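Novice: Have a look at these structures, which come just after this line.
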Structure 1
Amino acid sequence: MSPRVSVVMAVHNGLPFLRQAVESILHQTLGDLEFVIVDDGSQDGTWEALQRWAATDSRIRLLRNQRNLGVAEARNRGIAAASADYLACQDADDESHPRRLELQADFLDAHPEVGLLAAFPELVDERGVPLASDAYPRLVDNDRLQAQLLESNCLCAGSVAFRAGVLRLVGGYDQTLAPSEDYDLWLRMAEVTHIACLPDALYRYRQHDSSASAQQRALQMRNKAVALERALLRRYAGHPPTNLKRSLAKDFVRGAYLAHVAGEGSAAAELLARASEHAPSVFVLGEVVEEVIDHYLKRETVADPFGLAESLFSQLFPPTTHMKRLKARTLGRLHMAEFFEAAEQEHPNISEWHLLAGLRADPRWLLNRGVWAIGLRRRLRHSGLPSAAATIRDRGSD
């Protein structure tokens, strides 16, 4: 008799967090499961550790790749060996809440129209300390998830459970789209079934130092864009709505940005050309490019943001009038951010230099109230007049 759930995990050199991942499945409140673990060419003792667990728990089934084939191919091998009608993923550096599988299986029992079910993830660091993040929107119903999926990969890969029949109908993971093979699979499954997400944090998604390299991030975004491009072709026969063309162009621009940062100039140029193909106005209006630059320069630490901005506009983006204006706005924002920080830390020479540079790049900052407030405080300080705060403090002490 088949188990109720087959859990599939691929692992390559996973010892640092492997125990937490394996035990989080073995200690599930749903005990009627099989745990199919594919060792993907590990060389750090992972295979020996897995054999020790398998010797003490008959629910574990081990498969071994003699060389590292990648997570997509390893997962497909595990899926092919699984026997349950419900399949669930588990990543080797994450942890599942004890009731995760029970709640997912119960939900799938009660909602036969749902073929793909995720759980909301809690992001944690190497020590398991929760991290603040807005990476995954707390959406639960099919309509909103379907819409969001055309914008972002809104389902955490290790948290999903699916109906085996639906998964096999669409063909499993496409290994050519790694490391965005999960996003591609969600898009294909969403075309033949409803999708849902449990709102409770039932999966601990670990962020750690072995995160993707710059080259890997560029490839991931490139393949995400390709997966979306293919989905729109399937769904709209090459004529998607304008808003989806814009989303696709944005993904290709993001891929171009990341490829440029990784030093892959030819790949960046190719991705920009594909962005322009889907949305010819992308370099005329500049809105998509501006959103991408703001996203990365604001949210990520960059060693030399000014140098990066200069290289983007001199080496990557075409020298159109709109791109020249966008360059001025970008440099202006970078300088003014440094100006406000230096003013807050009372470094007048640094703040004044960035102020002048920011105003030269984008004179509209002269209309900014924060700029005038800092200038007024300095004027009062140099004039010898007491500041308003000092006056109030002195009057309160009388």
Structure 2
Amino acid sequence: MNNIKSKRILLLNQTFYPDNAATAQHLTDLALDLAKAGHLVWVICDRRSYDDRNVVHVCRQKYEGINIIRVGSSAFGKKTKFHRFMDYFSFNLSLVLKLISLPKFDVVIGLTSPPWISFFGALFTRIKGGHFVHWTMDINPDQAVELGWVRKNSLGFCLLNWMALFTYQKSDMIVCLDRFMQDRLIVKGVHSHRICVIPAWSHDIDHEPISSSENRFRKQYALNGKFVVMYSGNFSVCHPLDTLLETARLMKDNNRVHFIFVGGGIRVKDVLEFKDRYNLSNIQYLSYQPRSEIKDSLSAADLHAVVMGEKYVGIVHPCKIYGILASGKPFILVGPEKSHIGDIQRDHKLGYQVNHGASDKLRAVIDKLQLLSEKEKQEIRDRSFKAVTERYSRSLLTKKFIRLCLEKL
């Protein structure tokens, strides 16, 4: 990295430090490593917190050498599609007004939150010069169609699709997260030589495993002696939790097994309503944990659940898997075997898999894992840490990102 000439770099995304959303954490990691490599880094993001729109951050901040510019947006929240659209629209309007006033940057890197933010980044570089890198965290309008937010071939779809194709065509480099995303981009007409597959990484410094006896999270929530099944991350429609919730209902009389849901998103209410409907004391919901405490929460689980809706493979990417690997704990995929998680399971001989609706099979896996010996648990930890070290560490993948996306431009 030290051989790369210092560049002025602008990063665009709705969320950034101190937000806890996955894109915020990964973009913050990249920004920090870019700054450490000697680059001059600016970020434009939202003043309002992603998860709690009533939380407002300062307009300008210098953080670890990174120049953060936060722009205004509305605070409707995620109650309806219209409310979410208005927050997206107002943020993008503020973003465009800010971009108009900025000078040329050597490289602009745009993500996908909100879906059309990279369109404005690509347009900015076409007008003012510089190179554009599109960091594809999810693929739209495909996601909007599958979520039922936009009808295929409608006016909204045609506009979003045109913006997406413009972004792909004007990007000097497109970074996507797995081979299934790459396949979708190629189908859209993107030449493979402009696509670089770089998975999202584990925040390995933050996710050092902690033994159960020393785990503050387990002590705080009285989990000692419990077998903890954890879902941690975004409660999105893309990650249907019905099978996991039904398994909790089937195991409600097993006092030893406890299901914890940690995070935020549109489907939090479904978890809480299911818990109340069946009066389930074995389900507990907690909001996003501070990044400094995520290592405690992830290490508190005896089994992590990674959930992927079948039709969203290649559209969204299950970033939570990397923190799970860094924790060294077993995980189960609730979703299709033909997916990025399925690739990890096959390549590293890790984890379990059940299809959606297979609550009985999931319960059987939980029963089996309660009988694991210490030797078997250590073997899982060793394989997990090896996968992180060799394939999914932050230090490895941010270096690759910087080398491939900056050295070539």
Structure 3
Amino acid sequence: MNKKYSLQFMLTLVVSASAFACLLLTMFFYWNIRNSQDTPSRQDTFSELMSIINNRFIGTYNMDEIANEAMRAAVDSLDDDWSYFMSPEEYTVFLENSNNRYTGIGVEVRIDEETEGIMVMGVYRDSGADLAGLTIGDVITGVDGESIQGLTLPEIRQKLRRPLGETANLTVLRADGEYHTVTVQYDIVFTNPVTYEMLENNIGYVSLRNFEESAGERFVTAVRALIDEGAVAFIYDVRSNNGGRVSEVTHILDFLLPEGEIFISVDRSGVENITRSGPSFIDIPAVVLVNSFSYSGAEYFAAMLHEYDYAPSVGEQTTGKNRMQTTIPLTNGSAVHLSTGHYLTKNRISLFDNGGFTPDYEIALTEDEQLLFRRGELDHKDDPQLQKALQLLS
């Protein structure tokens, strides 16, 4: 039998349900408010700290510097060798360097563990550093009378930053153990990422300094030019190449390799994103040269040519890196360079887990040969790694 309910009963039921729902919502919001009051947010704690500094600190301070250092510390606390924060000024330098063109003195450097200064690893020809007499192995410990020992590379780069045409007085520790003051002038420095020449027996030699902007296009131009000159084989030199942009690496791999997977990135969820090459490729014998300073994209390049049985490799064990970074600009002009994924070779090998890429023919340079190589003064006939490559191709 069907039951009939009066209008009054229905209205009473609706009102009761609404009241109950309101009671539940009230209890929910009260619980959240109370919970948030019991456990202050990190933003509230930071605001509290800044308020204390603002109201009670007796010295002077710069709010932008505090914010930058707080963000820098946050990224540093991730304990990731490849993630770092950049202030607006540092980010500007980063963009210039990644374009292979910047205002500077024209040196490549690394932190010297013994002195905590920076050791000169390379000097660009006709740059301010070259004209001032800076050489490979010099250690810069001060700028304009102020010590840079113990600072990070981004902090040192900021200390060294000057407008075009200005000068800086560098305190330089030389091999003789004596400190010297060297005055360098700032000029436009263009880093040509690719150089090439024809060697004996029509073997083309292509040197890749980095994989930054225009490296892929210049590499393709170099290979095609050498083929037009009659090259029958190639040596691809990525020794002391510190990597660069994924787009430049895949541009070159797509040009050289047959159709297949050429880059496998893996996001934080473990999802693979695969880049493939097209059907056209360069079917000419080749050898790759690597060393212990072949880094990131350079070692990946050598590993991929190896896995495709495209080119054997000669040299030393490479650095070992498989994390990929994304540079994310922030609202105040700064940026964070953050590890957002990792990459694997075609055979799903992690170069980090393997401790780098192991060349097919391991040949190390002596200390004297390494010094000459970094200076760009190691003659081809005195370069055992290059000579081994020539032997393989002959």
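Novice: For which of 1, 2, 3 does mean count of other Cβ atoms within 10 Å over residues 106-113, calculated from the coordinates, equal 17.6?
Specialist: Answer for the origin of the read-out: 3.
Novice: Compare Cα Rg over 2.2 N^0.38 Å across structures 1, 2, 3 and report the one with the greatest value.
Specialist: Looking at the calculated values, the largest one is 3.
Novice: Comparing mean count of other Cβ atoms within 10 Å over residues 42-49 across 1, 2, 3, which structure shows the greatest value?
Specialist: Once mean count of other Cβ atoms within 10 Å over residues 42-49 is tallied for 1, 2, 3, the winner is 2.
A short reminder: the numbers here are calculations on the coordinates, not readings from a lab. Since we're looking at a predicted model, the values are computed, not measured. Cβ atoms are built from the backbone, for glycine too; each structure is taken alone.
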